[in-house]
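Peer 1: Before anything else, here is the set of structures, which you'll find just below.
Quick note: the coordinates plus some simple rules give every number you see, no bench work behind them. These numbers come from a predicted model, not from an experiment. Cβ atoms are built from the backbone, for glycine too; each structure is taken alone.
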Structure I
């Protein structure tokens with residue numbers, strides 16, 4: 001294969017993410033010709049209503065996946081948190097790394113520290129379009145007024161500076177990739193993962209390709225085994241709960257040495273009911289009681305040189321990650337998460 005087309009959304013952040021992947025591919029395959037194609041999604045077109053009213057799961061993904069299935073592009077670059085857990089027929093997901101900071105950030109207007117604003121929560125307005133963030137903010141700061149916030153990162157910051165909000169919540173990963181930390185210095189409050197649990201996959205990039213051997217070989221060196229396993233545990237947790245990307249479900253997985261840990265959260269929209277679970281396991285390369293995970297199709301290497309894994313170790317790690325996500329979700333369901341999700345679904349219908 002001498003030429004490929006990479007598909008991405010046209011926002012500044014999406015283009016930066018896509019270009020980073022293009023540069024890595026060019027380093028790996030100097031003779032490869034790469035073109036970037038901008039694709040406008042439903043989420044990009046509909047910006048005047050809250051995201052939950054603009055469409056369901058895949059609002060920033062569907063048109064890109066359709067272009068991939070039709071052969072108009074060969075590789076799609078996504079923010080992994082935007083990807084539904086159900087993989088379309090004929091497509092494969094590769095998670096690349098290293099993962100960016102998965103935390104959320106509160107950004108204040110002007111120089112007033114967020115901590116000062118929150119001393120009187122009933123008087124401040126916080127902007128976000130994420131149900132997950134809304135619910136956790138309500139639990140943390142009862143009385144805060146939460147207002148819908150749409151648009152790309154620059155648009156959201158302009159709305160904040162214009163006085164529409166006293167503070168807004170954004171993903172740290174996006175700010176970092178855009179290089180905005182210095183510009184916003186003194187206005188940022190990074191929220192600990194245990195305080196504001198992130199969306200499954202937040203901070204990671206997902207690459208989608210067709211189920212074709214040639215593209216598999218091209219992208220295989222970009223796959224980060226540890227990031228893929230951690231996010232697989234998170235996404236399995238969400239999938240087993242039957243929750244989509246738009247519901248207030250959060251999860252974060254991490255691998256330190258041979259320990260894989262996962263924490264998960266299901267929370268009601270008013271923040272009053274929540275099920276919080278956590279579990280760690282020691283993963284092994286050969287664990288007979290675990291089945292080989294469905295997503296492992298020979299793509300796994302670790303080009304980040306964080307301790308190269310053998311194929312057997314990859315299979316063992318992913319199998320353990322998938323099993324951990326399933327087990328943690330079942331624990332959450334046993335503790336009443338299904339009732340919270342059922343009430344949320346009923347409220348949306």
Structure II
């Protein structure tokens with residue numbers, strides 16, 4: 001992994017021990033919980049090259065699974081690597097069923113989806129961010145035992161963060177420099193109804209979306225803006241005169257993407273999107289989002305988007321639900337996933 005810093009949980013990261021003095025019979029307060037840490041690649045800025053690779057785990061026991069995770073934890077030059085796990089990893093072979101994150105399940109098929117099995121799910125997901133496609137490929141070329149490729153897709157991000165439809169991505173995202181907001185929205189905390197090892201991790205949703213570019217390109221700029229609910233060039237919401245003036249939802253079409261997302265709680269997730277171009281006929285978007293609570297996050301937003309105008313121009317065909325493993329704690333020799341291995 002590269003030098004992107006491992007960040008510590010702030011407000012919810014640990015519970016301070018409280019000693020009550022002067023009361024007879026008091027016992028010594030327990031030591032504070034160690035601060036949980038996060039993997040890189042979630043809060044950091046986007047980079048030019050992006051790869052998602054899903055795998056089926058071939059390891060036969062927990063010792064072999066630990067070897068796989070240890071190999072994935074080794075540093076790689078010029079790239080940021082993030083490791084997540086799917087619900088299928090928690091089946092009987094590793095005796096980890098009772099350690100499964102509570103909301104982690106197989107991604108269902110939503111309205112407008114045409115899911116291809118060969119592009120969905122996986123025991124384990126590796127996300128790579130790099131400045132060049134060559135660096136991203138090199139990060140995945142290293143030998144890692146116990147993995148069989150399931151699907152892989154390479155993406156890119158333009159310098160101005162515009163998608164292939166010409167609109168800027170990330171508008172309305174929560175501020176990643178606000179530790180309290182990230183604790184509230186992104187990271188699983190010690191008071192959540194989750195296994196203890198999950199603290200510091202995050203639910204990750206991946207959506208692979210093919211874009212109907214010929215149909216879209218036939219629309220006028222004004223028609224495209226009505227679909228999104230924003231001005232294409234300035235990124236200003238419809239009905240407003242400045243970018244940071246908030247949203248005036250009644251002045252947007254009722255089926256505009258921005259309006260539907262806002263009304264359904266779109267700020268409850270941290271969104272990251274990249275474009276892909278596999279051929280002249282197959283171009284689209286790799287949508288990812290991170291959240292502390294999958295039900296209140298992506299699934300709430302997705303239900304609210306049902307019937308939006310953008311549906312006519314997109315076809316989700318793959319992806320899945322995953323859980324980003326917590327990062328190694330500062331000052332330890334942990335590898336990514338070690339607390340999961342030890343939890344079962």
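Peer 1: Quick check for you: by FRET efficiency 1/(1 + (r/R0)^6) of positions 195 and 235 (r between Cβ atoms, R0 = 30 Å, to 0.05), which of I, II is greatest? Mind showing how you got there, number by number?
Peer 2: On the way: I: 0.85; II: 0.15.
Going through I, II one by one, FRET efficiency 1/(1 + (r/R0)^6) of positions 195 and 235 (r between Cβ atoms, R0 = 30 Å, to 0.05) peaks for structure I.
Peer 1: Also, I was wondering about something else. So if we calculate distance in nm of label points 7 Å out along Cα→Cβ at positions 219 and 315 for every structure here (I, II), which label has the highest result?
Peer 2: Numbers: I: 2.3; II: 1.7.
Checked I, II; max of distance in nm of label points 7 Å out along Cα→Cβ at positions 219 and 315 sits with I.
Peer 1: When mean count of other Cβ atoms within 10 Å over residues 75-82 is calculated, the result is 23.9; to which of the structures I, II does this value belong? Working shown, then result.
Peer 2: Working: I: 23.9; II: 19.2.
Only structure I yields this read-out.
Peer 1: Thinking of I, II, which structure, once Rg/Rh (Cα atoms, Kirkwood Rh), for residues 99-274 alone is computed, gives back 1.01? Each step should come with its number before you reach the end.
Peer 2: On the way: I: 1.01; II: 0.98.
Only one of I, II returns 1.01 for Rg/Rh (Cα atoms, Kirkwood Rh), for residues 99-274 alone, namely I.
Peer 1: Which one of I, II has relative contact order in percent (Cα under 8 Å, 6 or more apart), as calculated from the coordinates, equal to 26? Display every interim value, and only then the final one.
Peer 2: Working: I: 19; II: 26.
The value was obtained from structure II.
Peer 1: Then there's this: If distance in nm of label points 7 Å out along Cα→Cβ at positions 139 and 251 is computed to be 4.1, which of I, II is the source? Write out the running numbers ahead of the final one.
Peer 2: Values: I: 1.6; II: 4.1.
Structure of origin is II.
Peer 1: Quick check: -10500 is what I get for helix-only ellipticity at 222 nm (-39500 (n - 2.57) for each DSSP H run of 4 or more, over all residues; to 500), calculated from one of I, II. Which structure matches?
Peer 2: Numbers: I: -10500; II: -4500.
Clearly, the read-out refers to I.
Peer 1: May I pose another question? With mean projected area of the Cα convex hull in nm² coming out at 20.0, pick the structure among I, II it was computed from.
Peer 2: Numbers: I: 17.2; II: 20.0.
The read-out was computed on structure II.
Peer 1: Additional query: For which of the structures I, II does the calculation of distance in nm of label points 7 Å out along Cα→Cβ at positions 163 and 187 return 2.9? Could you put the intermediate results ahead of the total?
Peer 2: Details: I: 1.5; II: 2.9.
Traced to structure II.
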